[in-house]
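Structures incoming, each one as structure tokens.
Since every read-out is calculated from the coordinates, none of them should be taken as a lab result. Everything numeric in this text was worked out from a predicted model, so none of it was measured. Cβ atoms are built from the backbone, for glycine too; each structure is taken alone.
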Structure I
Amino acid sequence: MTAHSAIEAGHINITLAEFIEQKGRTNAAILIGCTGPALLKAVIAGRAISVELAEDGTVRATETKAFPAR
């Protein structure tokens with residue numbers, strides 16, 4: 001894990017790019033529930049997406065955006 005990673009209450013949070021690096025784009029997409037090209041597009045666009053890995057194996061991706069969006 002890199003300095004951007006954090007462990008909180010049994011969950012591991014990493015960046016989307018780190019998750020893709022660890023799992024591969026196809027597997028990462030399957031685990032998140034989207035397509036590989038969608039993941040690549042999000043990374044290239046520089047979107048602030050973090051992936052939460054729970055102890056039970058579930059995966060959840062969330063995006064942090066400024067409000068209001070402009």
Structure II
Amino acid sequence: MTLLAFCDLDQGLDPYDHKSTTGYYIFLELNPISWSSKKQHVVSRSSTKAKCRSLEILVPKITWLQLYVVII
């Protein structure tokens with residue numbers, strides 16, 4: 001079984017709070033099994049920091065799913 005994950009972010013374009021929006025999709029084979037889109041809790045001054053925060057959300061979910069898939 002193959003897990004695929006994709007994440008993306010919108011770099012602080014909200015004119016009111018300047019927070020970035022993070023989104024991700026996780027696929028098992030070609031079937032989406034998890035997805036999310038939400039604003040980050042903090043304002044990032046650089047796109048690199050915003051991308052790292054996006055990955056900080058995604059990586060624990062992928063790790064948990066990899067362990068779960070191995071058990072099955």
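Using the calculated result 3.0 for distance in nm of label points 7 Å out along Cα→Cβ at positions 25 and 49, pick out the matching structure from I, II. Of the options listed, only II reproduces it. Given a computed value of 13.8, 46 for Rg and Dmax of the Cα atoms in Å, which structure among I, II does it belong to? The read-out comes from structure II.
Taking -12500 as the value of helix-only ellipticity at 222 nm (-39500 (n - 2.57) for each DSSP H run of 4 or more, over all residues; to 500) derived from one of the structures shown (I, II), identify that structure. Intermediate results must be reported in sequence, preceding the final value.
On the way: I: -10000; II: -12500.
The read-out comes from structure II.
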